[in-house]
Structure P
Amino acid sequence: MSAAAGAGGADDQLGSGAVVFVGGTGRSGTHALAQLLGRHSRLADVPIEARFHCNKRGMPDLLEGRITLQGYIAKLRGFWWHRVRVDGQPRGLYNLMREFEFEAALERFEAAYADDPVAGCRRLFCDLLGPVARRAGKPGLVEMSSHNLRASQTLLRLFPEARFIHALRDGRDSAASVAGKTWGPRRVGAGIDWWADRLRAIEAGVRGSEDGAPFSIPADRLRVVLLDDLVGHRREQTYEDLLEFLGLADEAPMRSFFDGEMTPAKAHLGRWRSELAPPTRLLVQRRYERAVTALAREGNHAAPVLAAALGRERAGARG
């Protein structure tokens, strides 16, 4: 992002690799992965899930004509500007800028949208989130809204050179984590179905519309990162592969965060085993294996990584 873009608005012509979108099913390590990348000198991590560019009634619905421009702007001024979660914690874009700056960006967007909707949406994204990178003195940005991959076709239209990272987590641990929240299934077994259905929604987001077509997101733009590999026994190789994918050199602040924060204990790796009684663990194991088999049969892009991890788990149990 151009540091020369001043108060009048951010530069909407982002260079190659200037934006990295991290997404996943939720409770899959998106926040930790974005924080890791944000320690690099070339990337600043947006500290909130911005959402306005990828969630329901967001940019994809606007560009496809499913909502009006005025409806979209109304949600920006409301839910996406300031909201309070069920736990009483405030969220929204107000954390990132002053209201007059926000309103100026919306005014520019509303005036420009009709002439070029895609360029207008790209400019709005940069106006609202670009200051995060400029304040950090960094040329690139990492955004971690969980729906990024569902909206990846739209985001690729806005930023053709962007890279996408699918933060993937063992479905049993995701389900155990969701069970402790107010917004997801309360039982781990049901949480596995929730997790699998979200992987299917992500698949629909990254797939092309033509039967038998390869991923619409080019192979050099999409990377699956299994949290279990990143913090577990394959951590060094996974870390190096991630840097190579993004074209980044290893740096001390990023390495320090990786060594100190990206650990099995802090990732609650295998939490489902410790939180469930033995009979329930067996039922959850069978349900999870069926879910991974079904995803593989459907050709889901995450299935090979999940199946390989299950294979290593079985081999370890035998050995």
Structure Q
Amino acid sequence: MIDTTITQELLESFTTEGRNAHSMDIDRRSSAEILKIINAEDKTVPFAVEKAIPAIAALVDDVVAAFRKGGRLFYIGAGTSGRLGVLDASECPPTYGVPPTMVQGLIAGGQEALTRSIEGAEDDAEAGVRELELVGFGPDDVLVGITASGQAPYVLGAMARAQELGAPVAAISCNRGSKTFKYARHVIYLDVGPEVVTGSTRMKAGTAQKLVLNMVTTAAMIRYGKVFQNLMVDLKPVNRKLIERSKRLIRQATGCALEEAAAAFEASGRRPKTAIIMVLLKVGAEEALRLESEGGGRIADAVALFAQAGRGSSGQA
């Protein structure tokens, strides 16, 4: 049974509901003074995230393992937390060329809640369970519950269900007493302290959550082979800017001239990663695609396979 009780005593114990001693008289400050207080508090956020790196790394390992066996990553949250999850998920396909189903964000209140506050939606624990059923969530998937205070029934219900299914579950929360931690294999506690405006968790808590979500998907995609050196070689060139960026990526990864990069880009079917392998190894698109597949999508591994087969070598991987 999920405990969704919220009392005055419980609320007062929340880290996220504490009063910040540095902003007690903020209502009497000038605009510049207010901004300095906010900025000073924001500077503490990365240090809170740093303390959680071991837990974040363990989560990334589970996400990569899930991706490799065809599983998916789901974020679930309400309000600001839910919007941040949807945002991070929506940016994965254009950045890393993955299908939109691979990383998904679920938010209490659905699509409408992305642009309008629907606060009551977070109180329905069964709605969170239904969301998982609708997307066919299973044991090969990963669920990350995001909630600043850690009390949203919508998130708790989904996390409890995911735990029952045997899936890896993580909790990202800024409240030491977060109920989400009860259902999580990966406890990511972001101790950002009280907000400048008491209880306004869209501020430091939201910033900390955004940093962690960026870290999770970026690190997972790097390990999954979506990055070569530090280049996002699997981007989708869906507009003029990204077409030119793709050609530049090919040049940066191989050191070739613009003409060769442009020719390889077109010959590869406008797939930057394939074009890079073509240029590095001096092979055609079909051979490059085969090596890419055999190398698990990693350019460095494709180059190593080519060298091991005695067909050549490259010092650029």
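None of the figures in this text is laboratory data; all of them are computed from the coordinates on show. Remember, it's a predicted structure, so these values are computed and weren't measured experimentally. Cβ atoms are built from the backbone, for glycine too; each structure is taken alone.
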### Query
Out of P, Q, which structure matches 10.8 when mean count of other Cβ atoms within 10 Å over residues 29-36 is calculated?
Q
#### Entry: distance in nm of label points 7 Å out along Cα→Cβ at positions 77 and 221 derived as 3.4 - corresponding label from P, Q
P
### Task
For relative contact order in percent (Cα under 8 Å, 6 or more apart), find whichever of P, Q sits highest and give me its label.
P
### Query
4.0 is what came out when distance in nm of label points 7 Å out along Cα→Cβ at positions 125 and 293 was calculated for one structure; which of P, Q is it?
P
## Note on the structure
With FRET efficiency 1/(1 + (r/R0)^6) of positions 37 and 157 (r between Cβ atoms, R0 = 35 Å, to 0.05) computed for every candidate in P, Q, 0.95 is reproduced by structure P
### Message
When Cα Rg over 2.2 N^0.38 Å is compared over structures P, Q, which one is greatest?
### Response
Q
## Note on the structure
distance in nm of label points 7 Å out along Cα→Cβ at positions 45 and 141: greatest across P, Q for structure Q
### Summary
distance in nm of label points 7 Å out along Cα→Cβ at positions 69 and 181, calculated, reads 3.4; among P, Q the input was structure P
### When FRET efficiency 1/(1 + (r/R0)^6) of positions 101 and 165 (r between Cβ atoms, R0 = 25 Å, to 0.05) is computed for each of P, Q, the largest belongs to
Q
### Test item: distance in nm of label points 7 Å out along Cα→Cβ at positions 85 and 229 calculated as 3.7, pick one of P, Q
Q
